[in-house]
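Some structures are shown below for you to check.
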Structure I
């Protein structure tokens, strides 16, 4: 199995899907949005899975579906909670390079106005900052490449990713 895929991880609203589409076009790769794959395989929206199965049930579904994504020359935008699934992340590390789109808390707060609407996987009573602190450790652990978005435009973020991939 060649490691010719690029897997984007990061917090919700870090731009994984937007950046992923642009990156795929530039590289001539396919593009897969893992959240949409989950919805297709499960026949229901992410919010419905979370409502019915609970957070842990959703994470199990997400882990199983992501671990089963087979692709070549593809940019894969994952859901922000994919890093909770060891099998999914081991699979991604085997089939490609994992790129962490890092957003600071200030920018994240600006981008994530409605956490519930976005379908962000959060436990009852959990704050965005505690979620951020919990996940950044996992993003750092799995990332082959980290791109700090700072106040960059999507084009600048894409350029940063391309330059990091070329190294």
Structure II
């Protein structure tokens, strides 16, 4: 598959900065199957772990999903969204992206009750392309009440 010079540079840099190798390690731990995707990306399909909770997620130039390869073939807009995340790894010199993403997800959750809606990384990757809905800001008390009510409603021992 053809790739531009910039995409080739991103592939090399995301390998050197260890973000793509970290993605491969996560994929191996999750017993995924690896294949080549478009524009210097790789797919890890059949991912078996339940974390993170997402239909697809990206580490370096590797997009992971529990689904099979057809999932990506049928969702080119989602692949573009995930490719934008691979550029974020490039720009942030790799693995610093992970804690920064978690901070942004936490901020978004506190502000909206959703880890994506006000997450700068998801917004820059285009929320809609990632199948996210923008939620309005809400008072912190409401967010905390929702979070703790979910915990209280679980049966004991879980």
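Every read-out reported here was derived from the displayed coordinates using simple, explicitly stated rules and does not represent laboratory data. None of these values were measured; they are calculated from a predicted model. Cβ atoms are built from the backbone, for glycine too; each structure is taken alone.
A value of 2.9 for distance in nm of label points 7 Å out along Cα→Cβ at positions 84 and 140, calculated from one of I, II, originates in structure II.
Here relative contact order in percent (Cα under 8 Å, 6 or more apart) was derived from just one of the structures I, II, and that gives 17; the source is II.
For the read-out helix-only ellipticity at 222 nm (-39500 (n - 2.57) for each DSSP H run of 4 or more, over all residues; to 500), a value of -15000 was computed from one structure; give its label from I, II. This value belongs to structure II.
To which of I, II does the computed value -0.58, -0.90 (log10 I(q)/I(0) by the Debye sum over Cα atoms at q = 0.13, 0.16 Å⁻¹) belong?
I
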